[in-house]
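Listed next: structures, encoded as structure tokens.
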Structure 1
Amino acid sequence: MIRATLSSLADLFIPNLCVLCEARLGVGAEYVCGGCWGKLAPFPERTTTPLRPLRGVLDHLWIGWEYEARVRRIVHLMKFEGRPELAPKLIEEWLRVIVHPEGLQDFDVLLPVPIHPARRRERGFNQSELLARELGKILGLPVAERDAVRIINTPSQTLLDRKERWHSVAEAFQLRRPEFFQRRRVLLVDDLATSGATLHALATLLRGGNAAAIGGAVLTSPCGLDSQS
């Protein structure tokens, strides 16, 4: 009772506003209003066919939104401004916008894209793990959080051109237990696919480990990715 009263008083002086449109948020809403969630641009490729750079290593790929300014603001809020509590809502809205969500049930395990230990210490969490946990709860699937590691602390992919991105992650990952993935259907989970290089590197490792099938589940990606060879 006291906590609710204090929260109401605080809202009078520091209104709880949407970070995108600055409208006052309703009860239970955090950071983004329902109207703005509904206005986010779905990724234009409305199938689960992997984009061109990922064909041959991924069997399926789900992308929720086009990586434009509003989506970038939400992802940055979680990732760089210390708001891990956004992960459940992101997955909830992502599942609303993707096509053929029933296909996600065809996998055996979720594998979040790992980040380097130095980056985890700096950020305090791995956003891909947070997303994978929430997705795993909904799908009833286990999350392999410790079975892949990032052994090279690559620079942010957004700072590199396409050639540099692919080169930087080519040998950045390692499977701790390759045998764990044998004959399993693995779904890679990440927040952003900038060039496809990270997904390609991990999927190639899994192919070498005789995974039965490999898919990708990504919150957002720039539209030009499919035109790149």
Structure 2
Amino acid sequence: MIYRVRERQMSYGRPIGIVTLDEKIPCPPGTPGNPTTFSHPVIYEVVHGADIESLIGLNDPDSEPAFLQAAQALADKGVAAIAGNCGLMIVHQAALARAMPVPVLMSSLVQLPMVAAMLGPRKRVGIMASSRRNLKAEHLVLAGAADIPVAVATMDDCPHFRAGMSGTGDLDTEKVEAEVAAVARALVAEHRDIGAIVFECVDLPPYAYAVQEATGLPVYDITTLVHHTLGALVRRRFAGVY
């Protein structure tokens, strides 16, 4: 095996780069902001000068250069794929995918067409989002899900979740887990044809087990997307008995 130095690369062995907003919220295991969430090392790059409002509004062209700069910094450091740290980063999926030399997976929402294809036309995809104010129909269009039957539930009426995401309150994961599971149960009870759930919000994956236990359904999120991509990027030799 011959290894060559890569230009501008200071360290090796981190296949996934993650672009993050400049914000201060707790990142327990399961969130992409916590590197122990993943099976391989990751590296982060903060997007300076952009905030969540630019992603909600869908029409802030001034934020795109900052995302491109952060993504390019990760590509220059040698990552094999670039992921996002907010489901609403779907706003910049197309632009970054065009510009970057590596695969781009900015939002868990890019899984919607795949999940819908696996379920078939008689099933609906349940989406769990942080807030009904944040996730708009236009975000789903950008994810290629304009014609996919979906049902959306949000965490708006969950005080423990909202306190943890405010940046000023504590995150009580046990209480939040109960809230998330309750929202999932209500979503499935209202829409009996839901065949799978996709978390738009990157702060929900720590509670994926509880949601699956509560609903019995497959649960997709940014971590399933990253691990799916890692499975293609970091292949292993098969070992077995013949």
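Throughout, read-outs are computed from the coordinates displayed, never taken from laboratory work. Predicted model only: the values in this text are computed from it and were never measured. Cβ atoms are built from the backbone, for glycine too; each structure is taken alone.
Comparing 1, 2, where is mean count of other Cβ atoms within 10 Å over residues 201-208 highest? Don't skip to the end; give the middle numbers.
Working: 1: 19.2; 2: 25.4.
By mean count of other Cβ atoms within 10 Å over residues 201-208, the leading structure of 1, 2 is 2.
Quick check on the output: 24 is relative contact order in percent (Cα under 8 Å, 6 or more apart), derived from one of 1, 2. Which one produced it?
Working: 1: 24; 2: 20.
Attributed to the structure labelled 1.
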